1. Output the label of whichever structure in P, Q has the greatest value of FRET efficiency 1/(1 + (r/R0)^6) of positions 218 and 234 (r between Cβ atoms, R0 = 25 Å, to 0.05).
2. Using Rg and Dmax of the Cα atoms in Å, for residues 146-305 alone as the calculated read-out, with 23.8, 82 as its value, let me know the right label among P, Q.
3. Tell me which structure, out of P, Q, gives -13000 once helix-only ellipticity at 222 nm (-39500 (n - 2.57) for each DSSP H run of 4 or more, over all residues; to 500) is calculated.
4. Quick check for you: by mean count of other Cβ atoms within 10 Å over residues 202-209, which of P, Q is greatest?
5. Consider the structures P, Q: one of them gives 469 for volume of the Cα convex hull per residue in Å³ as calculated from the coordinates. Say which.
6. Which of P, Q yields 4.3 for distance in nm of label points 7 Å out along Cα→Cβ at positions 58 and 402, as computed?
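The numbers here are math on the coordinates, done by the rules we state, and not lab data. Here the structure is a predicted model, which is why all the values come from computation and not from measurement. Cβ atoms are built from the backbone, for glycine too; each structure is taken alone.
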Structure P
Amino acid sequence: MLSKIKTFVININLFKDPGKQSDHDLRNQRISSHLFVILMVITLSVLVLFTSLSIITETVTIKQPTINVYIELQTKYSQTLVCPCTQIEVDYEQFISFHPTFHQICTSDFITTQWMAYIHSNVSEIDYAFDFRYMGSTYSSSILQFCNSSPETINASLLVFNSTKYVTKNVKETDLFRSETEQIVNLFKQTTANAYSLGLSIGREMVFGNALFSGLLTNYGYVDFGDNSVNLGFFPYIYTTDDITSCSCKLDPSTCGVPCGIYNELPIEAKLLFPIPGLWIGCYMIESLFQSTLECFFNQLCLDKIYELIASKSSYPFNATAMFYNSSNTQYQITTKIDEIIENLMIEQWNDQISFNSYYEQCNPSVCIYTYSKQGDMAYMITTTIGLIGGLTTILRILIPLIVAFIRRKKRPKPIETEINGK
């Protein structure tokens, strides 16, 4: 058997040519056959080794992916995952919502009609602008106005915000979506608060620039120089906080003022009975409010003292309950100025909510496509080898006989010359 195999291998001829049957040609054909077989074995071995070690890219398409499928795919194939949106424009209101909570002063006893009536009931007997009973109800009504105007401002801004489009060609990654929407929300909060503060600032500057009179005549006084009201002389009030420091309502109308309190009712000289912590009275009531704090209204002892001094003289007694301060539920301090609270639209928390699920439902991708790399398997090796072997065989069958014939060209026997008829 071994002898037959050896003989077969030696005599194998894959390049038989009926027109070339000489010993030299047959030798070339056998050498070409041996070389062809050797090269084919080597080439096939190299191809199999290369395909088995090569990394191939696989593309997968998933139709109608749910959000859970998308999140799972994003976790595994975030670099190559693409999910085109069927709706590329989505209104902000579809996935962003606001549920603001306001400072507890807006739901407290101190902006109710009972509280204002309780303070203001005997104000006709008081002729001293620094007295809490003279200006306290004005403070409360002003705070009430800000508590009412803040939601109106927010709702007006939301009309524009909610109709704004969020444009995405493909579904955004959850982290990128969260980052972008948080920037959008923060920008909305900032622009809304800035627009509100700008409106207040314009109004305040207009009042200062035109030296308008305060409703309670706390910034300018006048003197009648004649029998008719046309001949009047006006002068700014001077506030003195101590024996040294003083300020003028003409020069410093926004900051000029003194602490507020409850005074006695002596006709000649007013005497301070109780200074109310944090409360300020100045040239304009609105500016006094801005410079004041709410610390007394967080202190039940302070309220009890006010009740002790004015309850017996009030026509509408009202026992208000102090607000409760919890540092974990508020962004403000007890001593925070009302100006800062108003500039933040009286808001305690915006309670904004961003829903990726709602965004995904509106985007509604019909397919998700992702690619991943893997090592070539048996099927890949077979198909690749079969695909290459045909062309390789053709090339070798053409080149090998030519190369062998060229190398062995000097070994071809020369023709024998014979003499015929003397020639």
Structure Q
Amino acid sequence: MFKEIRKVYILALALLVLAAALIGCAAPADASIAVKTAAVQKKPLTSEISLSGVLVPMRTVSVTSKLSGQAVDVNADVGGSVKKGDTLVSLETKQLSAQLKQAQAALKQAESALKASKSTSSSASNAAKAAQGAANTAKINYYAARDAYNLTKSLHDTGLATDADLLKAQTAMDVAKSQYDTAKGPAVSQAKSASSAAGNNVHTAEAAVDVAEANVNIILIQMENADIKSPIDGVVINRNINAGEIVPVTTPVFTLAEVGTLKLKSTVAQDMLPFLQEGQSIDVSVDIYPGQKFNGSITLIGPMAVSTGGYFPIEISLPNNSGLKPGLSAHASFAVQLQQNPVIPVSAVKRENEKIFVYIPENGRAVKREVTTGLGNTNDIEILSGLSEGETVVISNVAILLDNAPIRVPDEIAVQ
């Protein structure tokens, strides 16, 4: 009896489980997702290009010393304004002053030696000219005596001149020849040699003067470098020296920033490049001055992207007439008007893994398609590729859709 009751109980329990299973396997209600759609249209689109960055000085300069020495005076401090040519640091110059006096004395000595050498050279040159003149005169006298002798000899041969006349002419010619031989010999050679040597001494003395002048100029330049001057109009943003300290060579003692013009440095996506050009005016807003606009202009668009994402460096310069400080965060923006480009609502776009997709309703399914977008605003976005005018895209519940997910588009919620 008990066994039969148990069988009946088990059978009833099995029937209940089967019934529950059949109920669970019954056809569910409609699981499709209700969506809205919109057509791809060509229409004007106004978009705003925005850039963000930090204001930086037009340029920053590290001021170094060309001369090592002790700082006597330091005339600028952090935050102070300086003008180009202002003396920032003065170095001690006592040793240089002593060296300058010594070099100037050496220069005077060299100039005196040059003057003496020129005088000697002039005398030697005159002596050489005189010797050469005496030789020329002796030559003329000798030729004249020789001609007289030849004439007397001809007359003697014809009996028109006596032996005494011939002897006298012979003696005069011999004396003139002897004087000529003496004049054109060692005297002229020695005088020319002395003149040449004196000329070389002048060249040597001139070189010595040049060296002495160079030494003086070197010390004067060093004394000039003892005053470390500002190369720009700007503001001191760093100081690394105090009075009494030794200034090392090539180590920056001051850092200056040129803040008369500031630059907003940022990056811009490659899609925006066609709308930008150097020299273009653009409004800049600074975060700590809400509501104010500062007029700037694009001064640089980088020739090469700074990242694989297609972003290019851009610099916007603005005159700093309002006392803006470097380091302030700022933004620049301007409107772009696109005419008759394919446009879809922003809500239709889905971004996944750096790619952009939309869903196309086809036969009750949401078909996923990759697209390329351009500029946009809060409502619409430009389509560069992937869609054509007249096609339809899903614009609601896009975030929860999957490729080929079942959808339904009630007529009353379709957007035309």
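1. Details: P: 0.95; Q: 0.25.
Of structures P, Q, the maximum of FRET efficiency 1/(1 + (r/R0)^6) of positions 218 and 234 (r between Cβ atoms, R0 = 25 Å, to 0.05) occurs in P.
2. The read-out comes from structure P.
3. The value was obtained from structure Q.
4. Numbers: P: 13.0; Q: 16.5.
Of structures P, Q, the maximum of mean count of other Cβ atoms within 10 Å over residues 202-209 occurs in Q.
5. Details: P: 354; Q: 469.
Answer for the origin of the read-out: Q.
6. So the calculation was done on P.
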